[in-house]
Structure I
Amino acid sequence: MIFEIINNNSENKLVPRYSSWNIKELELEQLIIGNNSGSELSILDENLFNEPLLFIRNQPKTKNNKRADILALDRFGSGVIIELKKDIGRLGVETQALQYLADFSKFKGNDFIKKFSNKSKNDEYLNLQIKSFLGGNAEINNLNQTSRIILIARSFDQTLFSMGEWLSEKGVSFKCIKYTPLELNFNSTIKHFIDFSVAFDRPTKSIYPVSFSSTTRDPKIFWHNIANNQQEWWSFLVENEQIPACFENSAGDKGEELLLNYINGDRIIPYATGFGALGWGEIKNRNSYRLIKKDSKEDLLDGGCLHRMDIKWMKVAKNLKNSLSAEEIREKFNIFHPLSTSVSISAEKGENLINFLNTNLDLLNDK
């Protein structure tokens, strides 16, 4: 619900505002998947779902030729059925989603890849994208062992939440996301906005296992995509001993959250898209996080990647061309390049990669 703040006799009041503008279900679907309907896969907007989800297919067919709206995967390799409703999500819509879930949940591991790979690409492409998204920590054989439901609607009948409670007790994670369309007139220019908010969320322990906060967990090894693959940018990060994050480049967004998830002792392997692993460093001062000012001397990307944290580089490639390629990393260590900004790497594989970088980056730098 969008409220306008109105001053009445020196008192501020919240007045709900409704918009006559509405959006068609198919238009909403296209906005959510963005450019993902093409041959390339990417992550659905994390700000919308409050978690990263790898887009797999839109309008996938069941064995009865019914079509779900969107199929995705979460960080644990669980299938996610996303169903959209133009207006109210009422009791019964979850039954439809459960039918899709029951059909798609039969496809596990490599069977999932064969079923849902884009025909314009081979199965290996989807295999690679999934492993990159999961960070190489999950085996393909364990893919889609559990499934989830996310409903998106303009509003929800409260009885649907009771059904969600029951489903979560039976092991089916259930989330409802409410959207509010708004049309505003700015100086005779009509602009459209959509607000998304989580109305109901009941995850299951099997999908969201108990974990420790970033202040109490043990240090880990992470991929970290440096976001821009220009030499000037990488040289700046090396010289100033920084790692960046982007997103909305504003206080409190996912970029800030991502960097503050690191703790002292975390080891970071920077990655540049199109090149590979650039070395490694260690977080020494988590409290060094800051949001730099746009147009400051540290703003090399015209307002992009303003979230920064200090890092102590231990061994790095001087030039992007001297990185260790993603192909070689896959072949030698069975580690897959990151599809998102930050992905953890299993301890054993990460140690092996860091040891290799320590030994071989000098040779690469001499090329």
Structure II
Amino acid sequence: MKKLTRLLLLLTVLVACKKTPDIPSVTYTLGGGVYILNEGNFMGGNGSLSFYSYDSLKIYNDIFTKANTRPLGDIPYSMIIKDDNAYIVVNNSGKIEVTDQSTMQSKATITGLNSPRNMMVINDSKAYVSSLYSDSVAIISLSAKSISGYINLRRTSEAMVMVGNKAFISNWAGGNEIMVINTNNDAVIDSISVGLEPQSMAIDKNGMIWVLCDGGWSHQDFAKLIQINPATDKVVKTLTFPTKESTPSNLRIDGLRQNLFYLENGVRQMDITSNELPGTTFIIQKAGELFYNIGINPENGDVFVTDAVDYSQQGYVSIYSSKGSLITKQKVGIIPGSMYFKIKINTKTP
């Protein structure tokens, strides 16, 4: 009987001393920060989610797994937040994880998607999801947290931006068009010819759309940076990269929507009024680094650069000031990719 009593006492102590999972607390969540999606190895199912907190200046890794005691999936690719929900698009798993944006605890899983890439909220009731392999964009019911329909593009889709009641969706894999969708009735209304493989897009302060076309994975064509007027659906400016060996990617814009950024042997920066591509590198990629993705803090212009290292071990996120000086470099997950900037929630009452 005494042995049983000691055993019960020991179990009670162990339970009481069990470490609380390292998931976002209330203070952690309300602070501003950056979510980093770590893609993991293809077919490895080891994708993860990290968060850099502006309050603690620390990286918190594996926050989805710690909140849900299960892995996030195979190639988490992009993420958005709408109201209280975070939507994490997991490419090779063909799903979207819907979580509470404060705790990262799962609310629902949207399945049945064919290689989803990016998600864009259209209004309070629906969102669009692009696809690497399907020729249709999926329509998501935000209330039902499920697929409610499709828009047949007859092409694959990648980057998406919206101006007024028009969505502009790039046909990246082997394509050279931007498809224009009327978001009121989810109908294709136009297409715009651009360079080969339009990979990423941004909207500037004048409402103009910028499209970065990478020229194809085997350098079939010259890469191009193109400006589109969304009022007329016409190309108004084309800047062509000097050689077919140029491999620009990941077009971004700062919070003022005045300066464009992209990766090409480092980070390049360009004012939207420029008629020439930047001739110098804003942030240099050093020996041993493999820049993979970038993000710009919309509040202060800090530049976040992910380093995939060798595509197999844990990577890094380097944070640079708006002037290009290194602030910190911290370890995250395997193949850190896209980032989502979370603005600090103001809890003060008026």
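We did not get these values from a lab; they are worked out from the coordinates using the rules stated. These numbers were taken from a predicted model, which means no experiment stands behind them. Cβ atoms are built from the backbone, for glycine too; each structure is taken alone.
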To which of I, II does the computed value -2000 (helix-only ellipticity at 222 nm (-39500 (n - 2.57) for each DSSP H run of 4 or more, over all residues; to 500)) belong?
II
Ranked by distance in nm of label points 7 Å out along Cα→Cβ at positions 113 and 169, which of I, II sits at the highest value?
I
Origin of the value -1.04, where log10 I(q)/I(0) by the Debye sum over Cα atoms at q = 0.13 Å⁻¹ was derived from one of I, II:
II
